[in-house]
Structures are given as structure tokens and as C-alpha cells.
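What follows is a group of structures, each given as C-alpha cells.
Since every read-out is calculated from the coordinates, none of them should be taken as a lab result. Because the structure is a prediction, the values reported are computed rather than measured. Cβ atoms are built from the backbone, for glycine too; each structure is taken alone.
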Structure P
Amino acid sequence: MKRYDTYKDSGIEWIGEIPEHWKVKKLKYVSNVQTGRTPKIQGSKIDFFMNGEINWYTPADFNGNEPLVNSKRRIITNAVESNQVELFPKNSIYLVSIGATLGKVSISKSEASANQQINIISFENNSMNSFFGYYFLVGNKEMIIYEADYTTLPILNQTKLKNLLIYVPSINEQTAIANYLDQKTTEIDQLISQKETLLNLYEKEKTAIINQAVTKGINPNVKLKDSGVEWLGDIPVHWEVKRFKYFFNLMTQKSDEIFKKIGLENIISKTGKFIDKNSDFEGQGVHFKKKDVLFGKLRPYLAKVWLANFEGHAVGDFYVFRTTSDVIPEFAKYRILDYSFIDVTNSSTYGSKMPRVSWEFIANLFIAFPKPEEQTQIVKHIETEITKINTKVSNTKKLIALLKEYKTALISEVVTGKIKVN
């Protein structure tokens, strides 16, 4: 790692020393700092925000600290021309200055505008490299947060932002630093993207394992037969096909006892996982017991399926299924969670705004199950394989976190002169 020959105190404790020849200046002396605005709506809001060509950014348009490209909303050009909003030059830096996303930084590669929650920093007369300034703010988020005022919401006002200290090497050094960080962060981002793609593949692998096991079993040499049911296709010859209602009982009773309430928001889609947070819907809800299977009948494509591990009350948008003696509850969870079951139930929904699947449809749906002993073996197989994949997922997520930490640390070290890039 290269370092500069001589250093001096930066004047800020958590930054320490900076190269001796770098200057320390307040942001207002090297840039133009302005706050965005929201135009007054004239006529149709849709016409005003959707029919223009100029991007008008809000904090919702920030994706991490990536450069801004396209806004989720657009503002018409004449709003700029009538001075209802300011038009900021290409390569201006946009800094979220209020709320939970305080300190998020981005840069626009075209002329654009922004709302009042964003401060815009632009450099004039080529005195500063915009991308060096961008990386400086990304690498010194602690300074932004430290300078913010905290009342109802954290806020960094324009005055404080203007007085923020920035370290200024020569313009050639700034350009070299910006180019170096462009290259290195791109390489890191590509690695992160590859790992995130791997996470998606792991999820698909889990889905495939479940589908294969609950529809064909775990014996690769098993003899298959035509089930006679289109959505089931071929099944092992010894599996039994019956209507759903002969394998499950629909539970509809309510209870005056005080139990925890469970809503759709408590179940993570397509995973069968429970989120422990309060759900306070009106009324009693449907009483369920441990080992009952909850299935979200509203928008069934969301695959809200959960095997209950405690007793409680479910919101009316759940069906509560209790298995008969022919079905192991753990196997039932995986069978209902499988995408073939989700697809067939979703295809039968009624109601355009709040599509639901009826109990009558599910009750009469033909479904195939092996004997309980084989169900137990299948569940063990699924959970063993998923545990292996979850270990890979956990390791990959840790690596992604480390790469993100390394990227942040690298930016900070370079823009404060701890590492020399040329």
C-alpha cells in the first residue's frame, strides 16, 4: 500500500492525518450548495409529474450510493423554465439531508432537479472534480451524520452542509483518485452482483428440491404413473390421489381465549418463515393450534404458508388446515408451499382488486400423497438438503457484507489520503 511522504493533522479526530500538501476548505468555498424544491401542482398531477423530460429526484430514487440515472417521477420542462424548481448541472452531487436515509449520496449524469429533502452540490470553473467530491461524501458519511441536528427527524441544514470540511488535493490528484475508485468500486460491485446472483440460484435450488420431493418422492428409480389430473402430472405408482378435503380439515371456529394474533404480514412469502411482530386486526380471527397449516387465501401467488408452532388466532385472510391421520403436518407445509399447488390455486381466484381462492375450489382439488412413513422420510431429506444450502447462503451473505464493508473502507481511506493511488 502506497502512502504519501508527509502528513499533517486533519483537525478531525476520526480522520486523523491527511497528506501535508492537501488543503482543508469549507464546502461553500469550493462549491455551490442549494436545496431542491417541490413545484406547485397546476392542473393534473399526472400531467405535471409524468409528461416531462427532466428528472426530478426524491430520496426514493436513491439506490445505495449508485449514480442517479432515471427518476421514479419526472417533472415537466416548463416547471424549470418558470422557476418553480431549480435545474442543476450535469454531474451535480445529490445528498439526502433529512430523515432515515440522511447521508445517502448520489450523482446525476444529466441536468436534473430535486425536492426539498435533498441538497445539491455543484462545482464551478473546474475547481473540483465532481466524482472526487462524490466519493469524499460517500467515504465520510459519519461526518454528515455527526453534523446533523436531531429533533423529530435528523436533518442536515444547508448552513451546516456549507461549513462541512472537505480535503482538497490538486485537481490532477482528484481526477486520479476518482478514476481509481471508479475502477475499484466497479470491480467490487461486480463481485457483489455475482454473489447476489448465487443467492438467487440457491433459492431456486431449494424450490427445485421441494418440488421434486413432494411431487415425485426421493427415490430416483421410483416407477411413475399418470395421475389423471393435469396439474399433478405423473406421480409415483404407490401414491394415493384424493380430493384435498379428505386429507385436510378446514378449521373455522373462533375462541374467546386470549391468543397471539397472526396476520399475512407475519409470514414471509414463499419461505414458510414466521416474522414475530404484532398484528392487531379487528375481531377474534380463526383459532389455530400447533401443527395446523395456515394458507393465505388472499393473493395466493404470494405463497403465505406457515406450519404453526404455537396456538393463536389467524386473520380471516388465512385458511387454517388441520391434517388427517394420513398426512404429516411438516409434509403438508412443503406440499402446499410447492409452486405447483400455488399456481393451481392462484389460477382459480375471484375478485379483481382483492383476489382470493375459495375453499370450495381447494376442497375439491385432487392431490397426491404417499404413506405417512414416506412423508417423514421426504421431510427429513428436504430439511437436510435445505440446511446445506442455508449454510452456503449464510456464508455468501457474510462475504457480500465483507465486500460492502471493504468498498466503504477503501473509499474512506483513499479520499482521506491514507492510500496513495498514483
Structure Q
Amino acid sequence: MNNRNNTISQGVDWTIIWLYAILVSIGILCIFMVEYRTDTNWLQTFLSGKTNYSKQLIFAGVCAMVATFILLTDSKLFTAFANLMYAFGILLMLATFVLGKNINGSKSWIPLVGGFNLQPAELCKIFTALALAKFLSRQETDFTKLRSQLIAAVIALTPAVLSIAQHELGLALVYSSFLIAMYREGLPAQILIFGSSFAVLVIATLVVDPNTLAIALTAIAALILFVLRKQIKKSKGLLVLIIGIWLFCVGTQRFVVPYIFNNVLECYQSTRIYSMVGKEYDCSKNKKSERKAGEKAARKPDDYNVRQSKIAIGSGGLTGRGFLKGTQTRGKYVPEQHTDFIFTSLGEAFGFAGCFAFLCIYLFLLFRIVKIAERQRSTFSRVYAYSVASIIFFHIAVNVSMTIGLFPIVGIPLPLISYGGSSMLTFTILIFILLRLDADRQMVLR
């Protein structure tokens, strides 16, 4: 224990704790709204432990005990065991391939006693944040060097690769959020620009006819060559660079992107991404949609989830239908409405005004975490704080965008709101480790 802090509250940012408590309460309320039936005793069902909202209440109690334990822990333990915890997290993810339970087509869960399941990919976000903070805070780490940047990328992307192997594309995407923390520590902006440009190229490949896009890319390259003709005469390397970028772009849109959608992604994943840009994907091109002899071909998925989600949110209007008065969410028209699509219950019950107020709570939480990050003396604490902010922001942005049709359905929970013990425990540990480190911000941790 930390001898300098005699009480659990000393140095703790209570604003974050209050925001955390408010969000957890809203989450339980949202799950209650979509599952409560008028012919049941609400108090009895809350205490039964059989409904999802009563289970979420139990999860909240367990998380409160975990949070208290973390606040009583010495901050130095997180730096001392960061790498060991990361290795443990990777081993847990590898264990799912042997001990894993298949849920909704994803073998990323380890069954526990009492009917509960653990998702190591969720917990590994904590360990990755600590390991990345540990690496970047080392005195010998020079993050301006390519070697250090590659090591940091490996730390962040190894769990992502394992998540993809477990068919958890959504959780794999979350690990890209660590780029924000790396950028704060000196990752060149060119890498982020390259990543954004590649994303634009992929979207253009889906929207524009392949031949038209290839002609457009060639025309852009020719225009650049004409504008920079004087510089090219002085430096032939510039000519090689421009031609190389042109070949990369054309090769990506003609070969790489089609290969990924037809050979790497599942049919339903490709369909969801195409539907986001208003296009239909032909599942007959997808190699993974082929079945063994005697099996039926998979039915091409549609956008039913998103359509029902939009209807539910749109029916709320400006001020909403009111508490327990929603017809879409309470009628179970929206699939997975207590997990991935929990935001629809807020939209229908409290409308645009309620959603705006709710998102403002998240925004305040993120600003507060960034403020905490910037007042740290220790690089370890600062990197970890930015990692927490990045993870929470990514979850919020993707989940909300997913429910209103601006992002493919990838199965990412809304932080502290969606039903699930693994998710709530993960965000609880992330936030309260941050609070513990902030309470000891006068220390320089490595």
C-alpha cells in the first residue's frame, strides 16, 4: 500500500468518479427500459439476479469493490507488473483458441463458474495500455526512431491480430485507438495522414467504378508530375516516389481491397461495410461463404438491425416518447438492444434532447481525462491517461455511429452503458487505475 496516502479519497479526482457512477446508473436504467414488463414486480426482478438489468447491477457491485481495491493499491505496482500483465493478457487470448466458447460466431469467450463468461480481448486493452505506457516511459526509448515506433506498434497490434483470428473485428479495431496516445508522444503526423488517406482510398474503391477510379488516380498523378516538373528535373527520387505512390494506390484499389473483401472478411462483414456506403455486396464472390459439401450456403445478411435502430431513434423525436413508453425497443424490434444497440433505448425514450445531454456527459468525461493526462509529471501516467481517453472515445464514436448507420455493425459496446460484465469491468479498471496514478501525480513513475 502507498504509505503517503492514508485515506482512499486523498488526491482522487471525484469528478471522474461521479461521472462514472452516473454513466453506470444510466446503463442499468437503459437495460431496465428495454426488458421490464408491466406484469412483473420491478423490485423483485431487480433483486432476482435473473434479468439482465439485475445482473448488470451485480456487475456494478463487483466493479465497485474492484475500484476500491485499485484505489488502495500502490501506483508503483502498475509500472512494475505492466509487462507481466501484458504477457498474461496475450496468454489468456491464446487460451480462448483451446478453452473458448463460441458465442454469436466468435470464439473469444472463456466460460467461468456461475454461467458467466470472460472475454480476454476486453481485459487485454488494460494490459496493452499499461505495457505501451511502460515502454514509452523508459529512459532508453527514443520515440523519434523507427525501431521504437515499430515496437510500440507491435505492442498495440498483437492483441488486434489475435482478436481478428477470434472473429472479433470490432475489438480488433479498438486497438487502433492507441495511435492517438502515440501521436501525443511524438508519432509523426505523416503516419496518421497516410492512414487516413488509405481509408479514403478504400471508401472510394467501394463507391466509384474501378476503371473510373484508376483513371482518376492516373490523372491526379499526371497533374502532380506536371506541377512539380522543375523539382523532378533536379531530383529523380521525387519522380520515383510519385510513381511508387501511384502504383500503390492503383494496386490497392484494383487488387488489395477486392482480395480483402472476398478472401479475408466474412460475407456478412463485407455486406455491412458495403451497406454503409449504399452499395450491395455480392456474396457469391466471397470465398469464406463457401460451405463444405452437404451444408447450406449462408444467407446474405441485410441491414435489418440498422433500419430498426434508425426507426427507434427517429421515433423519439426531439424530446422522446418517455420513460418505459418506447414501442420499438420495448417491443424487441431492435436486435441486441441491451448490448450493441443500447443507445436506441435512450433515443426513443428521451429523444434528441436526451441523447445530446447524454453525449455531453461523455464529452465532459473525455475532457476531464485529457486534463488529468496533461497535469501528469510522469510519462507513464500521461501515456496511460491518453490511452484510456482514446479507447473510450473510439468506443463511443463507433457505437453511436453504428446505431445510426454511419459505421458498419462491428459489435462494440457503449462504455459503461451496454450490458456485459467483461465490458464494465474493463472500463472500471481502466478508469480507476487512471485515478490511482493521478492521485500520485507528484511521483515520477517508470
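Side notes on the structure shown:
- Origin of the derived value 16 (relative contact order in percent (Cα under 8 Å, 6 or more apart); candidates P, Q): P
- Parent structure of the calculated result 1.11, given that Rg/Rh (Cα atoms, Kirkwood Rh) is the read-out and P, Q the choices: P
- Highest-scoring label, criterion being distance in nm of label points 7 Å out along Cα→Cβ at positions 77 and 333, among P, Q: P
- Mean count of other Cβ atoms within 10 Å over residues 157-164 from the coordinates reads 15.6; which among P, Q: P
- Origin of the value -20500, where helix-only ellipticity at 222 nm (-39500 (n - 2.57) for each DSSP H run of 4 or more, over all residues; to 500) was derived from one of P, Q: Q
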